[in-house]
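Each in structure tokens, the structures are laid out below.
All of the numbers you see were taken from the coordinates with simple rules; none came from a lab. Just so it is clear, the structure is predicted and the values come from calculations on it, not from any experiment. Cβ atoms are built from the backbone, for glycine too; each structure is taken alone.
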Structure I
Amino acid sequence: MSRTIVSMPGDGIGKVVLPEAIRVLNAAGFNAEYIHADIGWEFWCNEGNALPQRTIDLLEKHKTGLFGAITSKPKDAAAKELHPSLKDKGFVYFSPIVGLRQHFNLDICVRPCQSFKGNPLNFIRRTANGDFEEPLVNAVIFRQNTEGLYAGVEWTNPPKQVRDAFETHPKFKKFTNVPNDELAISTRIVSRSACRRIIKAAFEYAKKFGYSNVTVCEKPNVLRETSGMMVKEAREIAKDFPDIDLWETNIDAQMMWLTKNPEYYGVLVSENMFGDIVSDGFAGLVGGLGFACSANIGDDVAVFEPTHGSAPKYAKLNPSIVNPVAMILSACMMLDYLGEEEKATRIRKAIAKVIEEGNVRTYDMMKLRGSAEAIKKGAATTQEMTDVIIAGL
């Protein structure tokens, strides 16, 4: 069966790694048509919208997207780069990937962080007798993708009705004498239904793939209402999964423990920002963002992307030196979602074989500085890494 995939390279190295993933998909026998869609910084600068309606329309129609990477800059820097004809006309930059998540309610974000044997970037630790050991890391983070601190409900110089509302809270008294133009407010909003949905998805995944525990990673001792709701719902849902242990950790303690005993953790579930933080932490134990893939899943639409950024300083290197594995693994997650598990498994095995053999390594795997000089020192190009994975198929 032929499928249609919306291809969104985006910015920087997204334009490099996404075509490499498509090469691997083709080599694995995945039959699809790829339709290019506009997204990213170029369209912000020239149109005042990094996520054009035409791209939303394509995803509405075809339901499945592969996404490369995005450039995102703070408010003032973004405004400076607008085309002169668009300045001072009310355009405000908003991350297009966050926009996609919110528009299509892609509220379930899945980020596997699994170590490959032979990867020189894997986490190691010293044993009591002075030797070293390399624990297997096999964690999967479920991140609530549309709410929390990333929901975008915030103000600088808040309007009167907003300030009046906040001043009804006793904890706001310390800000009473702060002038409005010196005040910025961000809100952390979670809903019970979204908490239930992401936590249930985490438990169902743990049950399907044989994980023995699910960890809800929050901060309920300080964020008593929002984190408190996540923990309370986790306790209720855990009753339906008696064979899976529910663990509860605070985000700050979790960041310490994941570098002490990462093999203890299976599936973790968190609010948007905490999920972002803990998934990057675990990614660092399995080789960094060059190996970090993710899925953004809603009821009808799903978008698959590496978790790395656009890395503009590497984008213009020719030949490219960036690691394509995270993008290729994201394509594997897309295959799983579409019921093409056999092809996904073959690709993952090919990647694992290349990494274990160690004959071809990108600059990050060789612990080299990211520059054109890395190739002279033996690092593989992006295309060479893809070639050897395809050969492994």
Structure II
Amino acid sequence: MKKLLFLCALVLNMSSAFAFDTNSEFGFKQQSSLEGYQQYVGKCFYVRPAYGILETWEKSGFKYDKSYDGKTFTITKVTVKNVKLNDKPNKEVAIIAVQDGSKRKIKFKGYEEVSVKASLWTGVKQWPLIGRMPVVFTEPFSEYKQELLGKTISHEMVKDQYEIVDVFIGEDGKNKAASATRNVIVKNQRTAKTVTCPYSEVNTKPFADALEGSYKTALIKVEKPEDTTNRYGETKTIQDAGVDKYSYNDSIVDITIYGTKEKLHFILKNVSSHSLKLIWNEAAFVGLDGSTSKIMHVGVKYSERENDQPATTIIKGAKIEDVATPTANVYYDEGYKVGYSTIGNGWKTKSMLPEEYKGKDAGEIRLMLPIQVKDVVNEYTFVFRVYYTYDHPELLHADKL
């Protein structure tokens, strides 16, 4: 009779092998009752390092070390009792498990509510949460892993494809992540190079190198008043040291101009028969969001960027080499204190261009330079298209560029 009951229990346990609750990392899931925790008795798991800020083996009664790597354990007993931690009610869940194929036994405990204690002398003490214990239940994780292995990962823009060759629970890779996460190793089917990343990033991170690039600027037109000597000048593109620069000339100016992340660089030559003045106080920059800013140029102190800026006179046949930096993008960073020192402080300049991908065409930026000839001020507006360019177009589908 006892043997029959044992066989029935064994069959029942096998039929419900995967029918138990786990969290998203295949560890314990907090239950609402004592009976809920009993579902873990007889289940197999392995222990792992603690990665997230809510994961810890400290004060659990168990000390993890590498001797446990590759070992699996079967839970033989789960007990739950009401306790007080830091003078607040809590529930303690105690686990006893035996190493498979051995008599080696481990014990640990976790709690249902967050309980931390800060001390001037000992720092922060954190009690482990049962729902964040660094364990992985083998059966459901193995099933999940088998579903992913061999899966092909592709990107609509990238020629290369990747295959998932391994799955594991590991670090999230983000700052202050709450817990570990599902990670994958993918292999490039062309080069055999592997990439490791959280599964949540499997559709983006392996393709990051192929999609790497930056925003650049291209001069698309120059606007100026109709009553200047000639309505339209000539614009052309030139390359200098791998940088696209743009040349514009008419009967008054000959200018070469190009943009970098933080400023617009230009060389302006007076080709008229009169002296010219560049009226810095009236010059303006219009950003991608349509906001207008004054500009500062070479020789202007950061702290005086909003003050009056004297005009620059350019005599006939002469030229100036200068930059235009939007004053709205210039700021002072206070940095941060380390002991008696301050690190990272100083004047800094924000980028005129997007720091993250916003699409192939991000919009337009404009620079207006007021140039005075005799008593007439001519407003030259240089309009730049902001576009994304890829560093490795050979890795991408040509029809997607």
Structure III
Amino acid sequence: MAPNSKQNISILCISLGSGGAEKVISLLLKKLVHNYNVYLVIFYDEVHFPIPEDVNVIVLSNKGPDRPFYLKIIDAYKFIIKYYRLVKTEHIAISVSFLAFPNLINGIISTFNKKVKTIISERGFPSDNVSSKLSLYISKLFYPIFYNRCDKLFSNSVHINRDLKDNFGVDIPMEVIYNPIETPKSLIDSEKLNTSVDTLKVITAGSLIKRKNQIMVIRAINESAFNYNFSILGSGDLKDYLQNEINKFQLEGSIALIGKVKNVNDYLVDSQCFVLSSFTEGFPNALIEAMAMGLPSISTNCLSGPLELLNENNEVNINNGEFFIAKYGLLVNNDDDIGLSKALDYFHNNPKQREKFSKLSLQRSKDYELKSIYKKFNFFIQN
């Protein structure tokens, strides 16, 4: 296709910071530039992931995202005006937005510009993804109005789409398009996990916030009589709290807060088990990326994503204090440190199972490779 015959497409998001939605955008951009004239429009100049050279980057504000609430209200009005003008002047044919506020803006754009196809993407479980009763009220008020003015919606979980339909009145066509991953350069040798160890090397990755619930793993390790070397990757408000808990349990020699790192795969490839302890997820990038490295994994059976990843969304019933051996990994109940402790001990004591689930992780992750996911995404936005 000649360059001048490509459609103009815009990707609208708050920033290209270090979040899961931003990671997905950065991967899709690599493929989109081959089929479209791409405009990446971000509210604030915060960029963590690489952007292909052929992408037109437009920053709507030179301010940072950490601003008082009243200034964010003013910002919102300016963003709507600026984005509307950009869509019109650059003849944007397809406008794709990620996350709630950009999605609302896309709904507003659709109201006044019928020529542009507006596609929105919800990335978190809506009922659990609001910070207060006021936020929930605002969501229930505005989602039905502005989301329903868009042409289509895609999310990364069947549970998200169901929640939007049942609890937020969203009735436009919806699709599930899972998060893409790139095949890592280095993979774990599954057979090398089939050896007895005195200390099992466990890892998790995510922001140190309440929703990620890393304290669950700390308590699980404290419950166990076996030896673990647990690395926690990420930064956040709960760093001091988690360190104090580590100190309280006298686990300084077993658990380390590594902090925020860019070379996550270097840590994953040197580990023997991955744990996701979240209360809630949209779709857990950290889990699928760990599986793509070949790590046997344990996850809470939280909404949404882990059940889809580890058990092909077949429902399970897990007794408190126990774990479930799913098709591609182990599942435990939310905030059940006893169940998690038993799941960790299961992998600690069964090297053959570590090898088995390492191979299954590699097998499962192939379904999420960027080439395959982009093909579904491109078909969705064009048809």
Check your understanding: For which of I, II, III does mean count of other Cβ atoms within 10 Å over residues 179-186, calculated from the coordinates, equal 11.2?
Key -> I
Practice item. Determine which structure produced the value 51, 16, 11 for semi-axes √(5λ) of the Cα gyration tensor in Å, for residues 147-266 alone, calculated from the coordinates; the candidates are I, II, III. Key: II
Revision key, fill the gap. For Kirkwood radius over Cα pairs in Å, for residues 203-362 alone, structure among I, II, III ranking highest is II
